[in-house]
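The following blocks contain the structures, represented as structure tokens.
Here, each number is a calculation from the coordinates, and none is a lab measurement. The structure presented is a predicted model; accordingly, all values stated were derived computationally and were not measured. Cβ atoms are built from the backbone, for glycine too; each structure is taken alone.
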Structure I
Amino acid sequence: MFEDFITRDAALSGASIHCRVGGAGPPLLLLHGCPQTHVMWHRLAPALARRFTVVVSDLRGYGDSSKPRGSSSHENYSFRAMASDQVELMASLGFGRFSAVGHDRGARVLHRMALDQPDVLNRIALLDILPTAFLYAQTDREFATRYWEWFFFVQDRDFPETLLSGNPECL
């Protein structure tokens, strides 16, 4: 997997972000969904690397990226914080502007990036998301049961971590 890609861990201002970089051409960032990691792109990234310099990274809190202690407001795990990580990562690799594809959680991070820092983006593709406000307005028991992690992740600091530490393999 990722045979022609180099592996990097970038120490950024808010987190250490794990990534792989491969190919040649215009820069393209690929952001994974929840509960995945950059590995979800392992079949697509090599093909894209024939035309692009592909960067696949783990969002903060995922995979081999660092997992900073959560704050009481959850601000350091916000889509804004995760988007800033990725912009800083791309800048550290020499890419001031780039295109990006985000899937699921990665698409939400990319959407936030497009709102906050549109000047760094050439093109974006957002895969498999609907507006959060729409989803919450439609919330019923079935939705809450299927997307339980949305409600789990916003609990007070240490509650999710304490429960998960009892059996981290349960997810």
Structure II
Amino acid sequence: MGKIGQAFVSDVRTVLLIDEIDKADSDFQDDMLDVLDQMQFDITEIDKTITACNRPVIVITSNAKKDLSDPFLGRCNFHHIAFPDTGLMRLIINVHFPNLNKELSEACIEAFYRLRDLKGIEKKPATRELINWIRALKTDPDFQVKSLHRGNLPFLGVLFKKSADLVAAAQQVARLR
């Protein structure tokens, strides 16, 4: 059984996370509507119907990369989560790196938000990329925090996932130095 099946047959009420539904095709969204409305689904290969013992709490995330169908949206309650400001980002980084040097933390966060403001970037770096970037900087024995203050930003490929964004960021960072 997949996660939906496991949630349906659980003896206790569970929380089911369906992450980034907007990346799924619209047929999946429609099929998901039927399953969630009926709280059951068929496994045709074994001619069996799985019915939820306890209705799970379902959390569905979307990055709004493509529109979701109106029937699907009509059955959802929305909570928009804004991108973290610098204060919240400090708290997030502290959770992931409780012993991180404050100077390094501040320099990384400052550089990160400057990089998010660069022009012509299709996919701005997100919180996950910042965490991965700090991890990469920490593993480099030659890295010094002073280099960030001078505009020397190593490992830009950790922050920018698209080649065109990486090139654009590297060019703009070079001009700013």
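Values as computed for the structure displayed
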quantity	calculated
Source structure (of I, II) for distance in nm of label points 7 Å out along Cα→Cβ at positions 42 and 146, computed value 2.8	I
Comparison of I, II by Rg/Rh (Cα atoms, Kirkwood Rh), for residues 58-97 alone - largest value held by	II
For -0.58 (log10 I(q)/I(0) by the Debye sum over Cα atoms at q = 0.17 Å⁻¹, for residues 66-129 alone, calculated) the corresponding structure among I, II	I
Structure responsible for 2.3, with distance in nm of label points 7 Å out along Cα→Cβ at positions 18 and 90 calculated and labels I, II on offer	I
For 3.5 (mean projected area of the Cα convex hull in nm², for residues 106-153 alone, calculated) the corresponding structure among I, II	II
For helix-only ellipticity at 222 nm (-39500 (n - 2.57) for each DSSP H run of 4 or more, over all residues; to 500) computed as -9000, the structure of I, II it came from	I
Entry that produces 0.4 once distance in nm of label points 7 Å out along Cα→Cβ at positions 122 and 162 is calculated, selected from I, II	II
Structures I, II, by volume of the Cα convex hull per residue in Å³, for residues 26-81 alone: label with the highest value	II
Entry that produces 1.8 once distance in nm of label points 7 Å out along Cα→Cβ at positions 34 and 74 is calculated, selected from I, II	II
Value 52, calculated as percent of Cα pairs over 25 Å apart, assigned to which of I, II	II
